[in-house]
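Colleague: Below you'll find a set of structures to go through.
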Structure 1
Amino acid sequence: MTMETMTAREAPQGKPLPWVGHLLHVAHHGMWDFLAKEQRERGDYFRLTLGPRQMFVIAHPDGIERVLGTNRDNYIKKTSYDSMRLLTGDGLLTLEGDTWRTRRRMANPAFHRESVRRFVRSISGISQEALAAWRWRIPNGGTLDLHHEMMLLTLEVVAETLFGQRMGEAAGDTSGRAFAEALKVLSDRGNTGVRLPLHIPTPGNLRFRRILQTLDTEVYRILDAARKETEPRAVPTLVHMLLQARDEDTGQGLTDRELRNELMTLFLAGHETTALLLTWLFTLLSRSPQVVERAEAEVDAVLGNREPTADDVPKLVYLRQIIDEALRLRPPAWSIARDTVADDVIGGFHVRAGDLVLPAIYLVQRHPAFWPHPERFDPDRFAPDRAKSRHHYAYLPFSLGPRICIGNIFALTEATVMLATLLQHTRISMDAPDAVRIQAGITLRPAGPVPVRVRWRRSRAQA
């Protein structure tokens with residue numbers, strides 16, 4: 001222990017209850033609301049006691065920079081990701097050290113900017129197919145559950161662009177529901193002090209094992225289909241790249257289990273987060289008709305009646321600002337967890353080896369010192385001239401540092417193309433956007449259906 005850590009202050013915390021600490025408070029308020037309350041009462045750095053575990057919460061960009069940037073080797077993904085490993089195994093999301101670096105090198109080519117550009121045609125085509133299905137169901141406009149529709153849409157995009165497969169509505173619906181159930185089980189495990197091993201046949205464990213079987217069946221089906229292809233593709237998909245990838249030091253490829261883990265990770269990250277982004281985005285747009293009008297004007301000016309192409313994406317400047325602002329207010333991954341290796345000092349407070357450190361993305365992206373009128377939906381915050389002066393670590397919906405999400409360019413491109421297509425053909429609105437309750441588990445999800453009214457901007461002939 002250094003002199004600095006010995007003289008550091010103890011971070012404030014509310015009085016914990018015997019044995020359970022603050023777990024009952026979390027259960028009562030929900031983790032997200034409880035953290036926001038604690039920040040208001042105790043400041044940007046505070047502690048929680050979660051059963052036997054101590055959590056150090058960070059809601060200031062300077063502290064987050066310490067964890068993800070300047071002292072990142074001291075903060076690793078160890079026990080903090082054990083729940084997620086039950087679903088994804090050891091993959092890009094959960095690996096550490098040299099194994100993670102090797103795996104990242106294998107996957108990088110599929111997510112390079114030029115590779116993503118080649119996927120735009122597929123993203124646009126699948127979006128057009130979804131709109132055609134809507135026109136068949138509601139030819140004169142009508143009501144849809146937007147979150148359900150976005151989950152199906154983004155799942156098809158992931159299956160086609162990353163895996164070279166198509167899901168179909170029945171399989172996509174089954175996989176989407178299975179992922180939603182799996183994430184709920186993992187969130188419940190994360191918010192309780194009792195985490196029984198999966199081999200113990202509790203009702204929750206039995207349900208989770210059934211979910212895993214459903215998802216594994218689909219992932220191995222995709223893998224087997226890719227292996228049976230004999231002709232090379234004009235645009236190789238990630239699964240094909242991973243099948244051919246070799247460790248440059250050993251010459252070894254990935255085992256079936258390692259391939260399964262990477263596909264499961266991308267299955268999760270590739271559709272859940274983008275679907276949530278689009279869902280929350282339209283709840284925000286429903287309160288801001290002037291933003292919708294400006295966005296439609298940009299789409300009409302750039303695209304007219306044609307489908308978006310890769311060259312159009314950088315021209316849709318205001319749409320990107322809308323997406324960034326939606327990610328600020330409703331980041332799908334609303335926090336990041338790390339395990340502390342050695343004692344440290346953050347924000348003047350002592351962090352101990354073994355502490356669970358939580359950079360709270362949701363809180364820092366609403367910090368009034370960095371975001372004036374933080375609850376206001378204002379895409380102009382991300383106009384180029386305003387973004388330059390902002391603290392680099394005040395906005396991190398895809399994390400930052402070496403572990404920044406490998407799919408961030410893909411996700412932003414996908415969201416831009418989908419949003420442009422939806423705005424081009426529809427006007428989506430909600431009667432009561434504020435009634436959509438937020439549920440903070442592993443991701444920031446709506447607590448129930450998200451009913452929206454859809455009106456067509458263009459006739460079938462124009463489309």
Structure 2
Amino acid sequence: MTAALGATALATPKILSEQPTLRLSLTVNPAKKISTLPRDYMGLSYESGQLAYPDYFSPKNTQLINLFRKLSPSGVLRLGGNLSEFTIWSETEPTPAPESGGLVGPDPGVRVPRTFTITPNSIRSLKGFLDATGWRCIYGLNLGGGTVEQAVAEGGFVAKTLGEKLTCVQFGNEPDLFKHRDENNRPWSYEEYLTKWKSFRAEFHRQLPVVAVAGPDTAYNHEWVSRFVKDVPKEVVMVTSHYYPLGPPTDPKMTIELLLNPGERFESSCHMPIESAKAAGIPFRMAEGNSCYNAGKTGVSDTFAAALWAGDYCLQMAALGCVGVNLHAGANGYYSPIIGSIVNGFTVRPEYYGLLLAQKFAGESLCDAKLDAQGANVTAYAAAGENNVKLIALFNKDGREVDVTMSGMNKARVARFSAQAIDSKSGVTFGDAGEKLYAQNGKCSVHLPGYSAAMLWIK
């Protein structure tokens with residue numbers, strides 16, 4: 001079955017360099033397991049302010065529910081974001097009631113103070129949405145501009161209402177970017193953050209001892225993560241931080257080429273925090289991130305390039321031992337996998353299909369997959385059962401065509417992931433068109449055009 005995105009109007013195709021097809025070899029060792037993806041590996045992240053409009057995350061919002069369920073039958077919705085600093089908890093419903101269909105999109109980086117009132121109706125509505133989707137929730141509380149009393153009141157109602165649908169709560173969003181609200185606009189020190197975080201954690205332990213807590217949910221500062229897991233190793237059930245390979249969108253250097261070749265930023269923002277969490281014996285989840293911070297960059301975040309990046313990124317994180325990834329979304333942000341509104345309906349951008357590809361590995365065990373890429377920007381991931389290879393994903397983020405040869409398998413079914421051009425904003429396809437591979441002399445070979453991916457189900 002083939003899934004297609006959008007209408008037939010496509011971006012002008014890129015002219016690929018006329019070079020000979022590269023011959024690559026892939027060796028998979030199904031006996032060498034490297035990590036297992038939880039069934040709730042896939043997730044989305046939204047601004048907490050969206051809860052001020054209870055009809056959005058609601059059991060009545062069936063179109064959004066269906067898109068969540070299609071993405072994953074058991075994902076994780078994370079609520080937080082920059083605008084969580086401006087949320088307040090109220091036991092009484094506002095008068096007049098919030099407008100129907102209100103949208104709160106990703107913060108474009110301006111952090112203009114606003115007030116988002118979250119009420120019991122917001123949380124009851126959220127519970128219905130989670131029940132309908134089969135998803136669970138990581139719930140962010142306002143640490144930067146809130147009080148511990150407010151956090152306990154809100155967190156207590158959330159825990160009681162959501163029950164087993166609540167994975168954990170978090171105190172604060174991107175505290176390494178917090179500023180004091182005074183004329184000097186001074187940044188918080190780590191010590192200031194930790195002192196306030198501990199005061200919140202202590203009160204939760206006293207009044208809500210069964211509510212699990214995660215953190216520190218940092219923006220980029222690996223040193224904060226490293227210090228945090230050493231300072232409070234027994235106080236959290238999960239370590240979290242954020243990753244955006246590009247940003248800000250106003251910088252002309254933030255291009256498709258850089259997105260597909262992030263380099264050092266991936267090392268410092270992804271690999272290092274995961275290693276810190278492993279050393280402390282705590283699971284790590286990338287609770288927020290996407291292609292380009294400050295709501296994304298048009299021509300990059302809303303193209304097929306972002307879809308290729310997203311699928312590859314999710315599996316790359318899984319191979320490192322990450323237990324889940326949440327892509328930031330909401331309203332009509334350029335990087336949002338799902339866009340639209342209750343009034344106008346919802347649709348998906350290319351990135352959504354990259355997540356669908358990665359979701360095929362949920363619940364599976366990744367095994368050792370060594371690809372001789374010969375300098376090309378090509379990656380490979382494999383999932384295995386007891387003694388056999390079950391799935392292989394190949395990502396060609398290079399303009400050159402490649403042939404990948406694999407041994408140890410007799411037959412495979414192929415699903416292609418492609419678009420007319422790397423910068424296409426529509427016309428993305430991912431699905432099984434009946435293509436099969438058969439071994440010759442004990443080897444199978446699959447051809448990948450430039451800027452495309454393929455999923456192989458091994459027989």
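Since every read-out is calculated from the coordinates, none of them should be taken as a lab result. Remember, it's a predicted structure, so these values are computed and weren't measured experimentally. Cβ atoms are built from the backbone, for glycine too; each structure is taken alone.
Colleague: Figure out for me which of the structures 1, 2 the number 1.01 belongs to, where Cα Rg over 2.2 N^0.38 Å, for residues 46-237 alone was derived from the coordinates. Spell out each step's value before the answer.
Modeller: On the way: 1: 1.26; 2: 1.01.
Matching structure: 2.
Colleague: Work out relative contact order in percent (Cα under 8 Å, 6 or more apart) for each of structures 1, 2, then name the structure with the largest result.
Modeller: Values: 1: 26; 2: 23.
With respect to relative contact order in percent (Cα under 8 Å, 6 or more apart), the highest-scoring structure among 1, 2 is 1.
Colleague: With mean count of other Cβ atoms within 10 Å over residues 54-61 derived from the coordinates and found to be 24.0, which of 1, 2 does the value describe? All intermediate terms of the calculation are to be shown ahead of the outcome.
Modeller: Numbers: 1: 24.0; 2: 20.9.
Traced to structure 1.
Colleague: When FRET efficiency 1/(1 + (r/R0)^6) of positions 302 and 342 (r between Cβ atoms, R0 = 41 Å, to 0.05) is calculated, the result is 0.20; to which of the structures 1, 2 does this value belong?
Modeller: Details: 1: 0.20; 2: 1.00.
For FRET efficiency 1/(1 + (r/R0)^6) of positions 302 and 342 (r between Cβ atoms, R0 = 41 Å, to 0.05), the value 0.20 is produced by structure 1.
Colleague: If helix-only ellipticity at 222 nm (-39500 (n - 2.57) for each DSSP H run of 4 or more, over all residues; to 500) is calculated from each of 1, 2, which structure is the one that comes out at -7000?
Modeller: Of the structures listed, the value fits 2.
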